[in-house]
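Structures are listed in the sections that come next.
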Structure 1
Amino acid sequence: MVQTQHANAEADTGHFGVERIKSVLVGLLLVGTIAYAGIVGYMFLNQQSLLYKPDGELPDPTTVGLADVEVLSLNMADGTALTAWAAPAAIPDAPTVLFFHGQSGNLGNRADRLREVLNSGYGLLAPSYRGFSGSEGEPSELALISDGVQLYDRLAGEGKSVVLHGQSLGTGIAAAVAEQRPDARLLVLEAPFTATVDVAAERYPFLPVSALMKDQFATRDLIEQIAVPTLIFHGTEDETVPLHHGQALAEMSDFAQLYEIPGGGHNDLWSHGLWDEVQKNLP
């Protein structure tokens, strides 16, 4: 009888241990689920600030070595006022570069690039995006592309031939404008992505980014329809947007030429001769 009671006690203890383990596992699963949901919620709610990163005050162009640049305030179709830096071409019949910058900072951070453009005798129009220093509104994919098309039409309406140049995030805008305006003279994609959502999926493989991300800038879906001569520049050591993005776009296009820059990163392609190649290949 004593032995039976002892056996029953051991059975009860074992059952209690199993139930306790189950309870702990359920608790851990619940905590993990809540944590994951929190991460997903945070990324969804903050996605615009993660994609668009304006920073600093827009300097006077003269303070960054751009004495010939005029500061314009341009009203878009919806009434939003954008600040843009502009200068006419110094050489007759030279094109005007419509320059779309990257996701962070402001135009002042691109002064070296813009100076090279002007030193070549080309004209320039470089907008500060909505929500960035000097410009009204909030950035979004649809709004930035619409602004880009309007700025292109402004230049074309003045009889200027236009080189569309996009840097990183700006490549998504430049490509979209080129797809809608096939009479552009040249499209230059500096460190482009196949889509911003593709870059995000590579960085956050544990998140359903394709379902979460609003502004996906899917250049891969446009590149086959772009008939504008296209130059793609991508550094082999680019850790922000890996080289395979530029390679994939070049493979999809019948009009693109890819320049793989050995040792090039994400922001130093001009120091590796990018602008020299643009001038050599201008149609």
Structure 2
Amino acid sequence: MITRFAPSLTGYLHLGHVLHMHYVWGVAQKMGAKVLCRIEDHDLGRARPEYETGILETMEWLGFVPDFGITSATAAGPSDFRQSDCGKHYEAVLRHLRDRGLVYGCDCTRKQILERQSGQGELCYPGTCADKGLPLDGNTVRLRVPAGEIVFHDLNLGEQRQTPRVQCGDFSLRDRAGQWTYQFACVCDDIRHGVDLVVRGEDILLSTARQIQLLQLLGAPLPRYFHHPLLLDDAGKKLSKRQRSESIAELRAAGATPEQVMAQALSRESAAEPGHQLF
């Protein structure tokens, strides 16, 4: 089995990532899986090269060494494990979907979608441009999301039921600026890299069924899923790079050891999830 650690280049690693790595490597060890490391830098507007160097060096300092994929020693030059180097793969998959009539161009803005949406919850696209015949180039590319409920078993949370057409509607694969979206690039990468065990935080749980639908449309086997709890800040919000959560590099500079950083992450989890024991 193969699982992956796939950090984005939008900031340095913080304690939430340490907990995530604990789960990725821990579940992999329990299930006899190998861990690959890839860099998810599809968001070119926020990705920074220095984040990649810092992330890879911090992983190794903490003792989280992947079985294969990108490392600090192999990061120089193009890599099949860095999304910004893999555009040709995504283009090929998009052509396959286009040839089957499964995608369409959309010129709606986020503001227009919000104005049409009633109530709260996730942004849901109703298919306004589905039959307009707009070109893919220069427009957002959306998947024609199948109707119906997706039922899957999560190794940690048990049976899950989701209906992507109701939750998110026809989600985007590429934005109008030509940037690939997380949902699309992630699925393409998992297929190409042979990932059959996905270990990630509960904040990504709602992405699972739509990714399953995309995998099914591409005729790919479905991985097993394990969604773990998150670390929260004092306000009860997920630790986030955007919120400038304290980085591991800052803790290291202050004199913390890898063991102390790991202990801090696990103690924070224990406080948030009393009695939660997986390993």
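Coordinate-derived values only; no laboratory data. If you're wondering where the values come from, they're calculated on a predicted model, not measured in any experiment. Cβ atoms are built from the backbone, for glycine too; each structure is taken alone.
Observations, loosely collected:
- For distance in nm of label points 7 Å out along Cα→Cβ at positions 50 and 66, the highest value in the series 1, 2 is held by structure 1.
- With Rg/Rh (Cα atoms, Kirkwood Rh), for residues 18-89 alone derived as 1.45, matching label from 1, 2: 1
- Computed 15.6 for mean count of other Cβ atoms within 10 Å over residues 122-129 - originating structure among 1, 2: 2
- Taking relative contact order in percent (Cα under 8 Å, 6 or more apart) as the measure, the highest value among 1, 2 is held by 2.
- Test item: helix-only ellipticity at 222 nm (-39500 (n - 2.57) for each DSSP H run of 4 or more, over all residues; to 500) calculated as -10500, pick one of 1, 2: 2
- Entry that produces 0.40 once FRET efficiency 1/(1 + (r/R0)^6) of positions 58 and 170 (r between Cβ atoms, R0 = 35 Å, to 0.05) is calculated, selected from 1, 2: 2
- For Cα extents along the principal axes in Å, for residues 74-177 alone computed as 36, 28, 23, the structure of 1, 2 it came from: 1
- With Kirkwood radius over Cα pairs in Å derived as 20.0, matching label from 1, 2: 2
- Given 2.3 for distance in nm of label points 7 Å out along Cα→Cβ at positions 138 and 154, calculated: source structure among 1, 2: 1
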